[in-house]
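**Student:** Following are the structures in question.
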Structure P
Amino acid sequence: MVPIEFLRTTGVTLLHMVTQQPERIDSMVLIGAASYESAGGREIARSIDWNNIPEDQMRQFREVHKHGDRQIIALLELSKTGADDYESTAFTPPYLSTIKTNTLIVLGERDRRVPISIALEMYKAIPNSSLWIVPNGGHVPIRNFYEENFIEVTEAFLLGQMTPRRDKNID
C-alpha cells in the first residue's frame with residue numbers, strides 16, 4: 001500500500017498564493033510539495049483507495065484532520081482527481097523565479113510521489129530558497145523520527161539562521 005499524505009495540497013496552495021499575492025507571505029516551508037506532478041506521482045494519486053488504507057495510517061490522519069473521516073475521504077478524493085489536473089501544478093522555472101519569499105523546501109530522500117529532481121529544480125529556480133533533503137525520509141518526512149530535526153531546521157530557517165545559497169549550480 002502506498003502511503004498517502006495531504007500536505008501536498010497545502011504546498012500547492014502556498015505556491016499559488018506566493019505567486020499571486022506575494023505580499024501575504026514572508027517565509028514559507030514547502031514539505032513534499034511539487035511544482036508539477038510527476039508521472040509517478042500521478043500514478044500514486046490514481047491508485048488511492050479509501051478502503052485499503054492501513055489502520056495505523058488512518059490513526060495518523062485522524063490526529064491531523066479534526067473533522068473526521070468525511071474530511072479524510074474528501075481530501076483523498078481531491079488528491080485522486082488531482083492526478084489528471086495538468087494546470088494547477090504547472091509552475092515552470094521562470095515562473096518560480098518570480099518568487100521572492102524566503103522558502104525552505106523539505107523533501108524525503110525516498111519520496112515516491114515527488115522526485116528529488118523536482119525539489120532541485122524548485123531550489124534552483126526560487127531565488128531565496130534553501131533545500132533540505134531528509135535522509136531516508138518518505139513523502140512529508142516530518143513525523144516520528146524526523147520530528148525533532150524538522151522543528152530545529154524549521155526554527156533556524158524562520159529565525160533567519162539559514163542563509164540561502166546564491167550559487168545554485170547543483171547537478
Structure Q
Amino acid sequence: MSDSSAAHAFDFWIGNWRIRQKILRQDGTWLELAAKTAVSPALDGSALVERWQGDVRFFWEGMQSVEPMQGLSVRSYDPDTENWYIHWMDSRTPRFDSPYVGNFVEGRGEFFREWGTPQGKRLGRITFSDITSDAVHWELAVSSDEGHTWTTIWVMDMERVR
C-alpha cells in the first residue's frame with residue numbers, strides 16, 4: 001500500500017451511513033427514498049468494500065416501480081496511475097462493468113466512466129463533495145455530449161451512524 005495521502009483519500013468514508021437519496025424521475029421531479037451503506041477497508045487498507053442497501057426506481061433502466069436493491073462496490077487506489085478505481089455491481093446487474101476512474105482534488109472526488117448505448121457514447125461522473133467527519137454528498141450525473149453538459153440523475157446525502 002502506498003503511504004501517500006491520495007491512497008487514503010477515501011478513509012473518511014469507512015463506517016456505517018444512513019442515506020437520504022433522490023432519484024430523478026422521467027418528468028424531471030425527484031423521488032426521495034431511504035438507503036444505507038457500510039464501508040470497510042480490505043486488503044490491508046489498499047481497497048475499500050461498500051455494501052449498499054435501499055429502494056430504487058431508475059426510469060433510465062425502464063423500472064416501472066420502486067424495487068429493493070443491494071449494491072457492492074470495491075474501490076482501490078493504484079499508485080502507478082495515481083487514480084482511484086470504483087467498481088460497482090448490484091442485485092439488478094450482478095457483474096462489474098468498467099470502473100469509474102479519478103481522484104480527489106481540494107476535498108472533492110470526481111470519477112468518470114464511458115460506455116456505449118444504441119443512442120451513442122455516454123459519460124458518467126460520480127462526485128463526492130461537502131465531506132465532513134459525519135456527512136458526505138454523492139452524485140451520479142450523465143452526459144451524452146462528451147462532458148459539455150451533465151444531467152444529475154441520482155443524489156445521496158449520507159450521515160454517519162454513530
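**Student:** Out of P, Q, choose the structure whose coordinates give helix-only ellipticity at 222 nm (-39500 (n - 2.57) for each DSSP H run of 4 or more, over all residues; to 500) equal to 0 when calculated. It would help to have the intermediate numbers written out before the result.
**Tutor:** On the way: P: -12500; Q: 0.
Only one of P, Q returns 0 for helix-only ellipticity at 222 nm (-39500 (n - 2.57) for each DSSP H run of 4 or more, over all residues; to 500), namely Q.
**Student:** To test your reading of the models, identify which of P, Q gives 16.5 for mean count of other Cβ atoms within 10 Å over residues 19-26 when calculated.
**Tutor:** Considering all the candidates, the number was obtained from Q.
**Student:** Among the shown structures P, Q, from which was the value 17.0 of mean count of other Cβ atoms within 10 Å over residues 51-58 calculated?
**Tutor:** Q
**Student:** A value of 1.00 was derived for FRET efficiency 1/(1 + (r/R0)^6) of positions 35 and 115 (r between Cβ atoms, R0 = 25 Å, to 0.05); which structure in P, Q was it taken from?
**Tutor:** Structure P accounts for this read-out.
**Student:** When relative contact order in percent (Cα under 8 Å, 6 or more apart) is computed for each of P, Q, which one produces 27?
**Tutor:** This value belongs to structure P.
**Student:** Follow-up question, since we're still on this one. For mean count of other Cβ atoms within 10 Å over residues 27-34, which of the structures P, Q scores highest?
**Tutor:** Values: P: 22.8; Q: 11.1.
Max of mean count of other Cβ atoms within 10 Å over residues 27-34: P.
FYI, it's all coordinate maths here, none of it is from the lab. Not measured: the values here are computed from a predicted model. Cβ atoms are built from the backbone, for glycine too; each structure is taken alone.
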